[in-house]
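Quick note: the coordinates plus some simple rules give every number you see, no bench work behind them. In this text the structure is predicted, and so the values were computed from the model without any measurement. Cβ atoms are built from the backbone, for glycine too; each structure is taken alone.
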Structure P
Amino acid sequence: MRIAVFALTARGADLARQVQRLLPEMPDVYVPEKIESEGFEPKHFFAFAKFGESFKECFTHYDVLICVMAAGIVVRTMAPLLKDKLTDPAVIVCDEQGRFAISLLSGHVGGANFLTRQLAEVIGAQPVITTATDIAGKVAPDAFAGQTALHPWPKSRIKVLNSALLDGEEIEYEASPGLPHRDFYLEKLAEYKLLGQQEQKASYKVILCSREELPEETAVPPHTLYLVPNQLIAGVGCRKGVDKSLVQSALEQACKSIGRDVSFIDAMASVSIKAHEEGLLATARELNVPIHFYEPKVLEQQIDAFHLMQSEFVKSRVGAGNVCEAAALREAMGTSKGVRFALLKTKYEQVTVSLLWHW
């Protein structure tokens, strides 16, 4: 996932340095122009003139925003930016002394509650989770969805089922026969102890199904929530003349790192100069997924908008300094309401891969 860390003071910047060093995925750090860049990873360091403007730009371009500052500042800044609990980024607040890590926004679908615990562990802070179902020790349907890349629908039923769960009602989970990778999701339901827990037929139901199986919203029973798999895009960059076996191996390793296999990939994307690479084309044919190629100037737009890390060597060869992440983002544009990176750019033999979930 893409993470941005914001700090406003020198003391806050000290904690931001620590966070950048300790998190498994290298976050970008944003601090005021007066803060020295010493100790930060240069390619992941950005100085801003105005916090509000920088935060607004990053709000739709990162999966997670960690703010080392007072919670009130963050609340006032992000309030006008809030759109949808299913697509807003996870927002976490830390005090400058690193005593508390507070899950502030998108605790379930955005993963803020899980990430708050992870952050608190690496910096030695006390995690603060206020979500009612988490406090009660219950696995909410939308929390399960967030951890397994499923999309809850319709959104209005999330509150209905979570409230019922808190009231002690049983929720019945089922996976429809037409659900892609049904066995995988049944294993996940069992892992979270969500299968066969009710003593009798429950009034509240969660149904895992394919997009094609979704009924019209007006036909959805009042106590039913559907969970639908997000689409998985593989952005791919490669050396000239790369062999199909290396492309396949890279995708297999990338998918394995997020707990999936290559059969979960729904589309591939790369840069236009690679449109005739047989290794890419053959892999797409074997996976039976579409592959689209985008012009360098189109990828450059994604690089600039999302502050993607670039390689000058790659830019000199293909015209864009970041292929896999930029291509995955471009592939998702116009076809989804929300995107979250499952895997940032990762290098394999002659191939780079990024993986992106989108609805």
Structure Q
Amino acid sequence: TLRLAPALRPHGLRGGLLSWDGQLADDARLVTALARTAAGHGARVLTRCRAVELTGDGALVRDELTGREFTVRARAVVNAAGVWAGGLVDGVRLRPSRGTHLVLRAETLRGLAAGMHVPIPGGGARFVLVLPQGDGRVYVGLTDEPADGPIPDVPEPTEGEIGFLLDVLGSALDVPVRRSDVAGAYAGLRPLLDRGHGRETADISRRHAVLTSRDGVITIVGGKLTTYRRMAQDAVDAAVRGRGLRAGPSRTARLPLVGAAPRARLDALHAPSRLVQRYGVEAPLLAALGGDDPALMEPVVAGLPVTGAELAWGMLHEGALDAGDLLDRRTRIGLVAADREAALPFAKGLFSRTALH
């Protein structure tokens, strides 16, 4: 146990239980791959647009870059706006909860080689998860706090939540992690369905729900990232039935995302293994960007493996519109403010270079 997790407190340690789990390496990569896969099947993806109003046959949408509003017409409308869903459809009552993660440098936990589950005192079956990311960072999370009041575009962790996670983590470590060791912190909001039972948000079911409004808007709320395909299937099936559309059985369970291929094909690719793991069959195309400019194959920030080619690829092929897209929504560089600041000149330079040519 101590070989896998050297930072654990050895006093009183009798052993450990080792298990294997499928982990999502990078949710930013997943979202981008989903959007590109949808586009490859005929979807039109609009970014930087906000749904202002929804009806059963369309939406009023505002371009957040220009302020221009326009109407989109459709035979069916699915409201998948997460914690904002209740503001678009009457009768959808949500109890958003905030989940906060800490970002630590790998050296802070002395070479952690496996994830850890640290029990929350008095929390029943609740744990704080400690997940090494393979990129020199470790994520520690997460909290479950009611997010009352107006819903922010970007939720912010509170100092209380950061302290709570450090306290729970410290209960298992030989040397506690200090506040100054926290390289970054981020938070997200869960769109939990309010069923009027008055329970703590941690006790509200994570099962998803598909709701249909009086004018036919399908709303999907609740759920977890791990069940996103089933959530999509249930929402689209409801739209097909409710609007009388013609469609065959859902294919999402077996539909590969862009870049996916059998393991044998991936193993045969001539590209760095890290790029193959993150981009699949497109990895050689990213590596080829370094043929014209070898500097693109170098990390953009000391201590992180993200290369310039990955940022260039995000700009050229993944719809990034500015440096913020590259650092915060195509990679996870932006989770640590110091890393973001160090990478910002390179990211901005990519766009200015493209504009000149």
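Descriptive notes on the structure:
- The maximum of Rg/Rh (Cα atoms, Kirkwood Rh), for residues 53-172 alone over structures P, Q, that is, the highest value, falls on Q.
- Computed -8000 for helix-only ellipticity at 222 nm (-39500 (n - 2.57) for each DSSP H run of 4 or more, over all residues; to 500) - originating structure among P, Q: Q
- Given 13 for relative contact order in percent (Cα under 8 Å, 6 or more apart), calculated: source structure among P, Q: P
- When distance in nm of label points 7 Å out along Cα→Cβ at positions 77 and 245 is computed across structures P, Q, the figure 5.1 traces back to P.
- Mean count of other Cβ atoms within 10 Å over residues 205-212 from the coordinates reads 18.4; which among P, Q: P
- Origin of the derived value 42 (percent of Cα pairs over 30 Å apart; candidates P, Q): P
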